[in-house]
Every structure is written in structure tokens, then in C-alpha cells.
Structure I
Amino acid sequence: MVEVTTTTKAAALAATRASAPRRKTRRLLRGLVGVLGLAAVIEIVSRLGIVNPAFLPPFSEVVVNAVGLLARPAFLMHVGATVGTYALGLAIAIVIAVPIGTIFGLSQPVYRSSRTLVELMRPVPPVALIPLVVLAVGSGIEMKLIVVVFAAVWPILFNTMYGVHDVDPVAKHMARSFGLTRGAVIRRVVIPSSAPFIVTGIRVASSIALIVVVTVELVAGGADGIGAFISRARAAGDAVLDVYAGTLMAGVIGLLINLGIGWAERRYFGWADRQEAAA
């Protein structure tokens with residue numbers, strides 16, 4: 001009976017591995033069809049005049065203008081400012097959230113009491129903090145960093161708490177039985193076991209952080225950043241192509257970042273999904 005069950009699990013795991021490339025290809029094709037379909041609709045309604053091209057230019061013109069922006073040093077400086085703020089804010093959020101989440105997840109009473117606080121603070125919209133932060137520190141990069149860190153810290157904190165709390169207690173007890181100290185158990189068992197959860201939180205926080213950076217640049221103004229570029233193009237009135245092209249470039253940057261983190265997650269932590277499939 002045990003042999004049959006083991007064989008069945010092995011066959012299921014092999015089937016899952018074999019079907020993974022096909023599922024990935026199907027997801028990619030569905031996403032590509034959706035993007036191309038939306039682009040075609042925008043192109044048609046703009047070319048036919050169903051929507052005024054002054055408000056919604058053809059998608060092809062937006063793409064051409066976006067490519068042209070890459071040849072402008074000034075725009076590349078805006079991109080660098082946005083990506084730099086995003087990266088620094090996400091790094092600070094990781095440094096804050098992972099240790100605190102680990103502490104909260106290790107203790108059952110602390111986990112239960114802190115989870116309510118995390119669930120309470122997580123839905124607070126970061127943009128609502130902009131006026132308060134501007135009053136406190138002004139409208140420079142410090143303001144953007146504070147808002148971005150606030151937005152990005154919660155997904156990482158929650159996932160770290162959950163991942164640490166969900167570590168198999170048998171594995172921890174076994175490590176202690178081999179003479180490992182509490183700190184060694186955390187380093188060698190808890191952190192590696194919860195790493196897939198932490199990376200998932202970082203991936204979610206990454207998307208949120210980039211959106212918040214661009215939003216803050218749009219709402220609060222400033223001299224640098226893609227959001228500031230879009231805001232100035234919108235204020236100019238006759239630069240609608242720059243508005244859409246800047247928005248498109250922000251989306252492309254977010255997509256590339258998300259794909260990169262997703263690849264790293266599958267490359268280094270794919271074993272977590274395989275363990276679930278085998279369970």
C-alpha cells in the first residue's frame with residue numbers, strides 16, 4: 001500500500017514537472033493576446049475617430065514616441081530617479097520587515113497579537129500619507145522614500161510572519177535534538193524554510209513600490225522621476241504622446257522587474273512548489 005502511494009505521488013510529481021513548461025507557455029500566450037488585443041482596440045478607436053486622438057492617440061504612435069524617449073538623456077535621468085527611489089525604498093522595507101516578521105513569527109502569542117496590527121495597517125493607502133509626510137520632511141526624496149517604505153513593508157512583513165510561523169515544528173525540534181542553539185535553528189532551519197514566503201512578499205511589495213513611487217511623483221510633484229515627467233507633459237497640454245509614452249515606459253519597467261523577480265523565485269525556490277505537489 002505504501003509502495004503504491006509512493007509510486008502515485010512520484011507519477012503525479014513527474015506529470016506536474018512535465019506540464020509546467022506547457023502551462024508557462026499558455027500563460028505567456030494568453031497574456032500576449034490580451035496586450036495585443038487592447039493595443040488593437042486603442043489603435044482602431046483612435047484611427048477611426050471614435051475617441052478623439054488628442055485624448056487617446058493611436059497605440060503605434062505611443063510606442064514610437066516611447067522608443068524615442070529612450071534617446072533623450074533627460075528622460076533617462078527621470079527613469080534613473082524613479083528606479084533608484086524604488087530600489088532603495090524596497091531595500092529599506094526588506095531590512096525592516098524581515099527581522100521584525102521573523103521575531104513576530106517565532107512566538108505564538110506575539111504572532112497572534114501582532115497579526116491584528118498588521119491586518120489593521122496594511123489596507124491604509126500610502127497616498128493618504130503624502131500631505132502629512134510633506135509637512136514633516138518636505139517634498140524631496142525623503143518624502144518619497146517614507147511613503148514607498150510604508151507601502152512595501154506590509155506584504156513582506158506579513159509573508160515573513162506567516163512563513164516563519166508555518167515552519168514544520170518537527171524540523172525545529174529535530175535540529176534542537178542535534179544540539180543546535182536557538183540562533184542556529186533560526187539560521188539553518190527557520191529562515192531557509194520560510195524563504196519562499198519571504199520572496200513572494202518581496203515580489204508583491206516590488207510591484208506596489210514602483211506604483212507608489214510613480215504615483216507620489218505625480219501627486220506631490222518634484223523635479224525628477226517618471227511621474228514628474230508625466231505631470232509636466234500633462235500640464236503642457238500639447239504633449240499627450242509624452243504622457244502616454246511615459247506611462248507605457250513605467251509599465252514596461254514594472255513588467256521587467258516583476259519578470260526578473262519571478263524568474264529568481266522559480267530558479268532558487270521552485271522546490272517549495274514541488275514539495276506541495278508531492279504532498
Structure II
Amino acid sequence: MEVLYRRKRQVISKIEQYKAKVNAMTMENTTVVEVAVYLEKVEKSERDLEKNQTDVSDLLDDETYETVAEDYTSAFKTVGEMEVSLKKLRRIFSNQAGQPPVNATFTDVKLPKLELPTFSGDPFEWLSFHDLFTASIHNNAALKGSQKMQYLVSACGGQALDMIKSFPVSDGNYDEAWDILKARYQNTRELVNSILRKFCGQANLKEEDGPSLRKLIDTSLECVRSLKILKMPTSHWDALLVHIIGEKLDAETRRQWELSLTTEAVPTLE
């Protein structure tokens with residue numbers, strides 16, 4: 001237990017250090033890269049704190065846990081405030097990147113109001129991120145390279161951000177940063193493996209639960225659509241894919257599903 005308490009103190013101490021830095025950040029003394037880096041650090045600290053809280057609460061009775069609960073509540077409040085501040089700065093940077101020069105014409109400068117998804121470096125996220133970023137930012141002729149670089153850094157997190165955060169935000173660095181990400185993640189074999197891991201790694205349902213069943217179905221179909229985009233022959237995989245999904249159902253849902261099958265034909269994903 002002492003190890004968990006020590007870990008809690010370490011995480012909270014780190015959060016307080018970040019708080020001092022984030023509270024001092026302004027548009028004049030920071031950059032979009034620094035904002036993205038600290039947002040990633042704060043979000044990681046939040047995950048670490050959540051895990052520590054779960055580990056501690058599992059080992060304590062309710063009365064004893066109440067003696068340390070306030071520490072977690074206060075730390076989570078601080079994390080939330082930092083996330084709000086950092087995302088506000090990120091949004092301001094993004095809006096500035098989309099602002100027209102004084103002498104620009106109206107048709108040259110219209111940038112879609114779009115909240116880009118954060119790409120953490122998980123290959124499973126790459127296809128949707130790549131297509132959205134390409135359509136809205138990369139192919140936008142009204143944006144300079146430095147503006148595209150700001151958008152790219154703002155959209156990335158985790159390992160993806162680590163790969164490009166050392167690049168200064170400039171016109172000349174955008175293409176190289178984008179090419180580095182494509183070289184790392186535009187890999188069909190790794191993408192297929194990542195999608196299949198996502199598909200096969202879904203949790204088994206323990207009991208009848210509508211939202212969990214919906215999530216299982218939605219995630220499975222999303223994986224199949226991604227495989228189709230990569231030109232995998234999924235139309236021939238129905239028997240295997242349906243079997244894997246069926247094995248993840250709880251006993252009652254599986255029983256009801258099997259009763260609904262009125263023929264001996266192998267069911268399809270449709």
C-alpha cells in the first residue's frame with residue numbers, strides 16, 4: 001500500500017508542477033508545439049492518477065478510502081482546469097492559423113471550422129485521421145506550410161507528436177513532418193494487424209447489456225470497413241468474423257441469437 005501512496009504523491013506532485021507552467025502560458029510566451037506537449041503530459045498524468053485511484057480504492061474499505069479521496073478530487077479538478085486552458089490556447093492557435101492576410105481575397109481564405117481528431121500514434125486511428133486531415137488541411141491551397149504545421153502539431157499526440165515536435169513551425173518543415181508520419185503509419189501490413197487486434201481484442205460480454213452489445217457491433221463493423229478500405233477480401237471472411245463476434249456474446253444473448261437463425265446457412269455480417 002505504501003508503494004501506491006508514494007506513487008500517488010509523485011503523480012500529484014507532477015500535476016502541481018504542470019499547473020505552474022500552464023497557468024503562466026499565454027499566446028505571447030508559448031508555441032503551439034509547447035501547448036500540444038503539455039496537453040499530452042497532463043492527459044497522461046490524468047490516466048496515471050485514475051489508475052492509482054482504482055488500485056488504492058480496491059484495497060481499502062469505504063471508510064478508509066474517504067480519508068484520501070479529497071486528494072484525488074482536488075488533483076482531478078486541477079487536471080480538468082489545465083486541460084480547459086490548454087485546449088483554449090490550442091483553439092486560438094488553430095484559429096490564427098486560419099486567419100487571412102490583410103490583402104487576401106474572400107475565396108482564398110475560407111477554412112472549414114473543423115475540430116480535428118487527435119492522432120495518438122495508434123495505427124487503428126490513422127486511416128480516418130489521414131483522410132480527414134488531407135481533405136481539410138493538407139490540400140487546402142489557402143494555407144501556408146507554417147499554418148498547416150500548426151494544425152498538424154495541434155492534432156497529434158502521444159508517439160505521433162513525439163515524432164514531429166522537434167520541428168520548428170515553419171513553411172519548410174511541414175512537408176517533411178507530414179512525410180515522416182506517412183512513412184511510419186501508411187503501412188498496409190501494420191494497419192491490417194492493428195485493425196485485426198482491435199477486432200479480436202474486444203472484451204467478452206459477461207451479461208445482457210444493450211450499450212455494450214451495441215459497442216461490440218459498431219466496433220466490429222468499423223474494423224471491417226477499415227479492412228475493406230485496405231482492399232482486404234472481407235467478403236470471404238464472414239464465417240470467421242461472425243464466429244469471433246459470436247464467441248464474445250454473453251450466454252443469454254448468444255442463445256437468443258442462435259434461436260433466431262432459421263436456416264442451416266452460415267450467417268453473414270449483414
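From which structure (I, II) was helix-only ellipticity at 222 nm (-39500 (n - 2.57) for each DSSP H run of 4 or more, over all residues; to 500) calculated, if the value obtained is -28500? So the calculation was done on I.
State the single structure among I, II that was used to calculate mean count of other Cβ atoms within 10 Å over residues 26-33, giving 10.2. The value was obtained from structure I.
From I, II, which structure was relative contact order in percent (Cα under 8 Å, 6 or more apart) = 24 calculated on? This figure was derived from I.
Laboratory data are not the source of any read-out in this text; all were calculated from the coordinates shown. Fair warning: this is a prediction, and the values are worked out from it, not measured in the lab. Cβ atoms are built from the backbone, for glycine too; each structure is taken alone.
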